[in-house]
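Below you'll find a set of structures to go through.
Values quoted throughout were computed directly from the atomic coordinates according to the rules given, and no laboratory measurement underlies them. Note that the coordinates shown come from a computational prediction; the quantities given were computed from them, not determined experimentally. Cβ atoms are built from the backbone, for glycine too; each structure is taken alone.
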Structure I
Amino acid sequence: MNQFVIKPADRTEKITYAVRDIIVLANEVAKSGKEMLYLNIGDPNLYDFEPPRHMIDATYKAMLENKNGYSPSSGIKSAVDAIEREAVRKGIKNIHDVFVTTGASEAIELALTALVNKGDNVLTPTPGYPLYTAVASKLQAYENPYYLDEENGWQPDIEDIRSKINENTKGIIIINPNNPTGSNCSKETLIKIIELAQEHNLVIFADEIYDKLLFDDEEHISIASLNSDVPIITFGGLSKNYMVPGFRIGWGVVSGEHSVLKDYIEAINKMLRARLSANHPEQYGIQPALEGDQSHLTTAIEKLHRRRDMTYEMLNAVEGISCVKPKGAFYAFPKFELNNDDNHFVVELIKETGVVVVPGSGFGQIPGTKHCRVVFLPQDEVLMKAYEKISEFYLKYRKNFDS
């Protein structure tokens, strides 16, 4: 029998996902019996957060009523209508399409796939969620990262965006609030992004999955609410705001000048039809979630606010570590003074302390800077213990490994 090796497609070569990749090492360390403190996964259900009961009840009722087959490709009517009403409440006008997907991740992938050809590029925030670069790699688009300005609260650097737009640029992605930095875009920043999109005929992809998780009386402004002509796809979902990432329910809202968007909308819908449908019974939870009692958010934000403050204060108390105060979501992106790369630091941190964070290089960063992402979802006592271990280890690391 001839021996041969199956060669994977070239498009997979650059696909990485640091959030999950680091677990391989963490699992090996856990086998030694070491206490593990996980600050790496943004899953609220692993900690003391729960979804609103009325949303769960509606989903369960749908299952009992045997709503377990395929749904319409774009989603059930009650869900689509509720998502559109929510978009209108956010100030979005000139809406032409709403579609429900298997998590916001699928909405993002469908929207990019319907637009980007081989050799094109989409401006991607750096630091940013690694899904976007993975999708771009699959589409054989080339990476075109723009930087967030750490000195300006991690706001998108408008001049950097401007300098990177070229004839093959098809769109601009914003993640607002941002994962991994927790920043919240100002109205001034959003208007400048709109102006660039208008000037260069670009689609704006607005990932707003954390739009209800804000601190310090911050206001979230949906970029699509600021202009009803520019083509914008606004992404949302149940996973973070409503604490059900395992439901895999997300959506996209398409707004802007219809004559510009018509063919693009049809391209997205071709793919929606081809993949049949998103999870069906879970869609019956969308309207109750968006239009029912929101008190779970008050409880969640109270916990997150306290844990955000602890994260900010304890990390900034360590000489050589600095952290911009997150304004939303449940992530922080502290900077470390290091000679080695942040991946080496994180590997050694996990091996010695059992504290699991994700190296900043997994999200992108300005060359020469060193960061990691921490998730401040865990209970207060877990975070306190983890930050104490990070502090002790960092000082030892600088002395023993990084001189």
Structure II
Amino acid sequence: MQNELLKELEARGFINQASNMDGLNDALNSGKITAYWGTDPTGDSLHVGHLASLMLMRWFQKFGHRPITLVGGATGRIGDPSGRDKGRPMLTDEMIEKNCAGLRKSISKFINFENGNAIMVDNYDWMKNYSHLDFLRDFGTDFTVPRMLSMESVKRRLDNGMTFLEFNYMTFQAVDYLELYKKYNCILQFCGADQWGNSIMGIELIRKKLGKEAFVLSTALITDSNGNKIGKSAGNAVWVNEEKTSPYEYYQYFRNTPDDLVEKFLKIFTEIPLDEIARLSALQGAELNQAKKILAFAATEIAHGNDAAVKAQETADALFGGGANMENMPTVEIQPRAEEVSLLELIVEVGLVESKSEGRRLVQQGGLKLDGNKADGTERFELGSQPFDIVLQKGKKVFLRVVRK
């Protein structure tokens, strides 16, 4: 009999690949189990591209199982080569600790850690105890070079200079799984599709060291309508922590979901029942906008709470309905200065466009408004002692309030 959790995950499109689906099904049917998912501190917030695995963990917990989330303080010092054409930048200890704190905040938005319902760990806590010699003596004979070379993350990097440092990454991740198996009886690892090879090394190590079976379940990578990966390195990240992406911007990201992705996003990023998702996904034309609003509210409520979701929705309704309540609009504060600033300089400074040439094209196409009126690009502003509070609009859906400190 198919386990109810696996049935839910499959229906929602979470499952990409499993190491032993029948064995995993039996383990889940036998009672409560423990599973883990890990991420490295390459940034100080998770983004939407991480959320398939994290929402999968959320469902795992909702069905009564115990999740472990791992922040890779040790593996972050190496850099995961998976999906990369070049090595990751080396991070300082201070950057790693700052990023780990930000990731813990992101994860806590989705997973309930109260009363031991979930565990958060850092692999630096056990990896720091190994000297290089100790690590090689304990694990060096458990990994063969031909097996490591067969991994896709390695093969794609061999021709452009994969370092010995990166080559060791999969061994660290495998040891993480072994450590969690021994300490917490963790028998399942969740991962993104690009982490499959690294994760498989973990169950092989557990089999060699302990003679036990463990499992891996991967999720498909989240892509946009063009098939591009959504992530920080792809340059299109939408962040979970509100310091980097406001609840309103987070709401608007989902509100602007392309028509062909509405059903997929409802299944992955919300907990709306599947029969209701089927109804919403069947809507056509203008009515599909209602489904997008429901998607945006539900996704924002999970990440930021009900109050923030309500405020984001009210702000969007005010902006697009012509209302005047701009209290919750994304706002940038700029420093006072003696010299005048041109509109083109200003929109670059506040991040609305990347360059003045892009700004000129936007103005020429009629895509920039200033306080509700089309801008002509010649506007200049005094940012000295006079009050300053304007609203910029880029296209139909991007609003930004700019005020002087």
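P(r) over Cα pairs in 20 Å bins from 0, in percent was computed and gave 27, 57, 16, 0; which structure, I, II, did it come from? It must be structure I, since only it matches.
Where does the value 1.00 come from, among I, II, when FRET efficiency 1/(1 + (r/R0)^6) of positions 180 and 356 (r between Cβ atoms, R0 = 41 Å, to 0.05) is the thing being computed? Write out the running numbers ahead of the final one.
Details: I: 1.00; II: 0.20.
Attributed to the structure labelled I.
The value 25 for relative contact order in percent (Cα under 8 Å, 6 or more apart) was derived from one model only; which of I, II is it?
On the way: I: 25; II: 15.
This value belongs to structure I.
Looking at mean count of other Cβ atoms within 10 Å over residues 92-99 over structures I, II, structure I comes out largest. Each of structures I, II was scored by mean count of other Cβ atoms within 10 Å over residues 172-179; the highest score is held by I.
One of I, II was used to compute mean count of other Cβ atoms within 10 Å over residues 100-107, and the result was 20.0. Which label is that?
II
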